[in-house]
Structure I
Amino acid sequence: MLNLSYREKALYASLVVELLIFGPYFVEVTMHSGGSLTPLFVRVFLFIGAIVAMEIAVAISTRHRQVDERDRLINLRGSKLAYMALLVCLSGMIGLAGEHGSVASGVLINELMASVFAAYTVHLVTMLVMYRRLM
């Protein structure tokens, strides 16, 4: 059994919650181009509530919760890669909008959320890989 730190438990919980809440939404949106904005806003609030609940559960179940210099550096590296992923996604969106002339607001919001989703996933996965690699 892996002996996971507080940060690793919180990262795994965040990744699972994110994939369970937003994964089906983006699969549905890509299958039926466009989509309603109401489920997106409901999922955003559901995501926030689930993350808060998971952080509380992980904090209660973990004794050692101090952040050290290694945690800060891993977070910084994850943030840098997530920023790059977000820039790539947004550049692609701008390119698609320029190619098609105009984009419906619902499609644009879904593309923006997908960009944030991708960047956050890159951030979490990068941090998890760094924790496992440095252990």
Structure II
Amino acid sequence: MENNVKYANLTNGETIAYLEFGNISSPPLIMTYGNFSTKESNLPFVPKLKESYRLILIDLRGYGDSSYKKVPLSIEDLADDINFFLTQLKIEKTSLIGLSLGCTAVLNFAAKYPGKTDKVVVISPVPFTECLYFTKIKVKTL
């Protein structure tokens, strides 16, 4: 599997590093990861997911190959980075998968940008009191 890192320069001055797999005309799926990890930690998911999606593994600000020019003051800043990233790649709507810390970023993205969100999958979410998702959207538990 070839891993050519690509970079998107965001309007806020940050640069997001990412890996892209699958067909560009397939539905987009953005994947994030847990704390102290990088986009490469999601490589085991690639063989299956690239069959059905335009799979994009991103490094959040300050992780992996992405920039860290300005310290994010909240998880909402990471959600904004995802929004700027999608705008740069001309993706109007996407599904997202978050793992651990990545859950809070994708949940905040979904709460702040519901029109740009198709589906959200969270794996081992970490509770953050500042998570917009829990304050703006009624959470249904099983």
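None of the figures in this text is laboratory data; all of them are computed from the coordinates on show. Since the structure is predicted, the reported quantities are computational estimates derived from the model, not experimental observations. Cβ atoms are built from the backbone, for glycine too; each structure is taken alone.
Calculated for structures I, II, distance in nm of label points 7 Å out along Cα→Cβ at positions 25 and 89 is largest in II.
Using mean projected area of the Cα convex hull in nm², single out the structure from I, II with the greatest value.
On the way: I: 9.3; II: 8.3.
Across I, II, mean projected area of the Cα convex hull in nm² peaks for I.
Matching task: -7000 is the computed value of helix-only ellipticity at 222 nm (-39500 (n - 2.57) for each DSSP H run of 4 or more, over all residues; to 500). Pick the structure from I, II. It would help to have the intermediate numbers written out before the result.
Numbers: I: -30000; II: -7000.
The read-out was computed on structure II.
When relative contact order in percent (Cα under 8 Å, 6 or more apart) is calculated for each of I, II, the greatest value falls to I.
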